[in-house]
Structure I
Amino acid sequence: MSINAAAIQASAQRLFPNQSIDQVLAELLLERARKNLIKYQTMVRQFETKYGKEFLAFRQEVLQSTPAFEIEQDYFDWELAVSGVRDMEEEIAGLRRMG
């Protein structure tokens, strides 16, 4: 994909008036991190609803048993979502410190 820097700069000036390119980039990164946070939080809530417990309790049960394939897959997906929430919260905090 070819990048037209002048067109990108013009678009950034229209969409983010009075902001530098660095500020625009930080704003866009913050927006993406927030979207990812919402996605991971939604996944966590879905698993909590499905299993009626929080991840740590579910994790303990899974580690003490030989889970069925679906439960094991849910465990990995849920763990990914919990890690994703933590990572995105850290990313958002870091981006806010920059701004």
Structure II
Amino acid sequence: MILYNVTVSIDFDIHESWLKWMKEIHIPNVLATGLFIENKIARIHAEEEGGISYSIQYLLNSWDDYNLYQNKFASNLQKEYQIKYANKSVAFRTVLEVIHIATP
């Protein structure tokens, strides 16, 4: 499995509307590609002046699914995000290969 993580620092004054937009618009659009099997949003607890940071995590079954997402969908979805939040947020992406999952 592949974990596609997007870490975002969003200006404090718009973080609530940003979070609503992510939950109601952006993430459903990403999941509508049919390539992802799970999504999580986590708030990062660190002191930041003027902003709040979040980790947006998407789980895929394979590298093929990740590559298909990057080649076919990512550009348009990221462009939509940039138009709306370019001056109010900073984002970086990390791709991880899950090698082990344990449950109690």
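Structure notes:
- Structures I, II were shown, and relative contact order in percent (Cα under 8 Å, 6 or more apart) at 39 was computed from I.
- Source structure (of I, II) for Rg and Dmax of the Cα atoms in Å, computed value 14.1, 43: II
- Structure responsible for -28000, with helix-only ellipticity at 222 nm (-39500 (n - 2.57) for each DSSP H run of 4 or more, over all residues; to 500) calculated and labels I, II on offer: I
- Parent structure of the calculated result 1.3, given that distance in nm of label points 7 Å out along Cα→Cβ at positions 24 and 88 is the read-out and I, II the choices: II
- Of the structures I, II, the one that 4.4 was derived from, the read-out being distance in nm of label points 7 Å out along Cα→Cβ at positions 8 and 72: I
Only the coordinates and a few stated rules stand behind these numbers; no lab work does. Not measured: the values here are computed from a predicted model. Cβ atoms are built from the backbone, for glycine too; each structure is taken alone.
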